[in-house]
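Please go over the structures that come below.
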Structure I
Amino acid sequence: MIDTAARTDGQHVSQSGYDLTPIRGEERDRLAEKLTPEERHIMLDHGTETPFCGGLLTNKEDGVYTCRLCSLPLFRSVTKFESGTGWPSFYEPFDPEHVREIEDNSHGMRRIETRCARCDSHLGHVFPDGPRPTGLRYCMNSAALEFDKE
């Protein structure tokens, strides 16, 4: 976490105190070297993992789900719910500034793609059919996430 009071260099810091300065170029390439071919396909080529196969789908532990590439916190376990879709689903991000939403008209559908706000990696999609209090379902690829147990 970044001390927001100490920031004077123009970097963008989220309300929750995390540096959102974009990671690009050589730094992003260096971070991507640690990804498996499947993780790379999902995160960098906007792929989708097979439903009901992701390693974090059934995780029930308390903690925070972070971006696999840059470690930015994305979702808290308390917002995870069983959607029946085959992908980890959340009703609210860790911080709204940490998840970018982009219109996605691929495959003959109109959807909203979600990307990490810091490294621009593909995470999944968000749909307006989730539970209260938000009514949203952030449908994520397990391969795009890491889990940090509390």
Structure II
Amino acid sequence: MQRHPTIGRTFAVNLVPPFDADTARQKVRAAQDAWNTRDPLLVARAYTPDSVWRNRSEFIRGTGEIVAFLTAKWEREHRYVLRKSLWAFGDDRIAVRFQYEWHDDDGQWWRSYGNENWEFAPSGLMARREASINDVRIAESERRVDPLSTHEIPTE
């Protein structure tokens, strides 16, 4: 499995609720960095063992299903690169907006736009993740998420 250039980053950020603006941003950045590794086992460590997800129209529960879902996702989403940005936060919840770009087996590029709502256990692990995502077909020349950059979502 190919790794993202940010692999050297620290992902296990021990941040627990209640969140303030700084800790919420750190939590979002840690999630972005972990997902950009495309390592399902590493990503799954950020969730409670019984974490509940809705990803688009798919419902996922627990570590085993999370790992299986992410494995299948990154087998079909090639050169995946993600940017997240804090949208709102409160106590044990964080809302983010995100964009990621990838191409399919046929070489068609996509930009996926979405919003996520996260709910955390007292341990700081995510207990619930609700994601709504829309895909837009793009040309490779239209890519704007730089895989070597760590900036938030591009504004244009």
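Here are some notes:
- For helix-only ellipticity at 222 nm (-39500 (n - 2.57) for each DSSP H run of 4 or more, over all residues; to 500) computed as -3000, the structure of I, II it came from: I
- FRET efficiency 1/(1 + (r/R0)^6) of positions 31 and 87 (r between Cβ atoms, R0 = 25 Å, to 0.05) from the coordinates reads 1.00; which among I, II: II
Bear in mind that the values in this text are calculations on the coordinates, not laboratory data. On a predicted model such as this, the values are computed, not experimentally measured, just so you know. Cβ atoms are built from the backbone, for glycine too; each structure is taken alone.
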